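Student: Just below sit the structures, each encoded as structure tokens.
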Structure P
Amino acid sequence: MLKNHPENPWQIRGDKKIYDNPWIRVTEYDVINPAGGRSDYTVVHFKNVAVGIVAIQDNHIWLVGQTRFPFGDYSWELPKGGSPKGESSVETARRELGEEAGLAAEAMTLFMQMRVSNSVCDERAEIFIAKGLSEVEAKPEDTEDIMVRKVPLQDYFDEVLAGKITDSITVAAAYKLMYIRVSPDS
């Protein structure tokens, strides 16, 4: 929720709910912008926290592929999903890893947090490193046409750098892994 505070140059004069479903709410705000002018600002509020999982073992990573409706194309990504109220992000990470990739993890560690697109929405993401992997039965949702592949970590980096992988959570995790230059297996 937007809040007025001394450091925030935006002033909220009012708001109107435009749309609401179990996953998002769209709100139009009547605001005074930082330059002092009146304008409308529409924000998509996400009801879940996006959770991504970097499943790593023996210098390999698991990616899941599926057709994404908004762009109408196939996308290779980290396993991920939404963490609803009442479920911790780490519980969501464990659940999504099993559902999508058919994997269970002995250890799940918070790796990074990010704001996915903070100019138009308030979606937050938490990305976990999953280690000590074992196979379980995958149980994708009805909306998911998932394929799973295990690739060498360097191939993951190469696909991100070549623009073959474009999902923001998946790209951000790759760049952080490349930057820290620390073996994720350690």
Structure Q
Amino acid sequence: MHKFLKQFITHPRKTGAVAASSKHLARSIVATANLAQARVVVELGPGTGVFTEKILQHLPRGAVFFALELNPGFVAETRKHCPTATVYHDSALHIKKYLRQHGVEHCDCIISSLPWGVFKKSQQAELLDAIIGALHHNGEFLTFTYLGGLLLPSARDFLKLLRSYFMIVRKTPVVWRNIPPAFIYHCRHGSAAPVKHR
């Protein structure tokens, strides 16, 4: 936890949390995702690599995987924690650039730990534009939010945006064994064209 707290103090708007996600939340997010059928998976904001470790354990052989992390301290932590993972020090906005570097245009699944609650609505929309543009037609997007954070206007804005970008937005049960308790948004791309909010 102390590593996360240090990064929060140093880069609060790049971190958004004072503690790393628990292994319980990590297990829940990989259990919710359809990783067994995925050929290309991207993680956004891996932090210290708690989710990354579980994702790698559930990926099918030969699947493409990489992570994008803006905080240099967390890039180093994830690489240390998961030495076989490909981790780029860059913004989630540039996801298409790295997909093309791996010889693909779209991915099947995006798992995010980005601190949506600290972003302005315009920033949330810009990131969701990049995510929608990177997903296959039937791709899935998973992210989590803290239970207490639902009271924040930014959290309500984010949920409204999710519902405008994705045809299906589901909430999982709360993972109480996380600090703070959290739940997952499981979103699916659909046939309808995404609504742009630039």
Structure R
Amino acid sequence: MTVKNPFEQFEIWFEEAKKCEQILLPEAMSVTTVDKNGFPDSRMVLLKGFNENGFVFYTNLLSEKGNQLKNNPFTTLLFYWQGLERQVRILGKVTNVSPKEADSYFKTRPRGSQIGACVSNQSEVLTSREELEKAFSACEKKFEGKKIPRPVHWSGFRVEAQKIEFWQGKENRLHERLLFTKTKNETWETCLLYP
């Protein structure tokens, strides 16, 4: 790993992960938040875009993760690509994507996923599966033959990276770890870490 920019390094690894037949969802990443009692809380989401401004994923803003990020706008993302013996950890500050950006992405989602976003009270207690399926059917009927507008409670987050660590598995557990840390003047410092 000799690249000086962590986004270039991530793009190289991400493209290799997409080509690796052993990796089914290279865009799958763990997002860790902190709940009101200080407990770390992790779940898997899908990366929907990245550039030097950050890493983007979408969710229900009223979900546990949405509320936790509103109260504490910092997170860690973790990619693990077992087929390549690689992982990437990204620590950063979270901001909301613009409504225009969220609208644009929402239009690309499958219709069923759009309806699901409208009817799911994500993370709330569900009385029965039937209740959810009825809400889905009612929404489907309501928007039959029409475009489905993005619900205001559904949008995206951008993680503005402060640290990015690239981990490459090696023999004898002498793994390679390269850490990029953003400086106050917005440049990146690098160092190797012991495995």
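We did not get these values from a lab; they are worked out from the coordinates using the rules stated. Quick caveat, the model's predicted, so the values are computed rather than measured. Cβ atoms are built from the backbone, for glycine too; each structure is taken alone.
Student: Taking semi-axes √(5λ) of the Cα gyration tensor in Å, for residues 30-69 alone from the coordinates of each of P, Q, R, which one would give 20, 11, 9?
Tutor: Numbers: P: 42, 14, 10; Q: 16, 11, 8; R: 20, 11, 9.
It must be structure R, since only it matches.
Student: Also: Looking at structures P, Q, R, which one was mean count of other Cβ atoms within 10 Å over residues 46-53 calculated from, given that it came out as 14.5?
Tutor: Numbers: P: 21.2; Q: 25.0; R: 14.5.
Of the structures listed, the value fits R.
Student: Quick one: helix-only ellipticity at 222 nm (-39500 (n - 2.57) for each DSSP H run of 4 or more, over all residues; to 500) came out at -8500 when computed from one of P, Q, R, so which one is it?
Tutor: Details: P: -4500; Q: -11000; R: -8500.
Label of the source structure: R.
Student: Could you figure out which one of P, Q, R the value 3.4 for distance in nm of label points 7 Å out along Cα→Cβ at positions 102 and 174 was computed from?
Tutor: Details: P: 2.4; Q: 3.4; R: 5.0.
Answer by label: Q.
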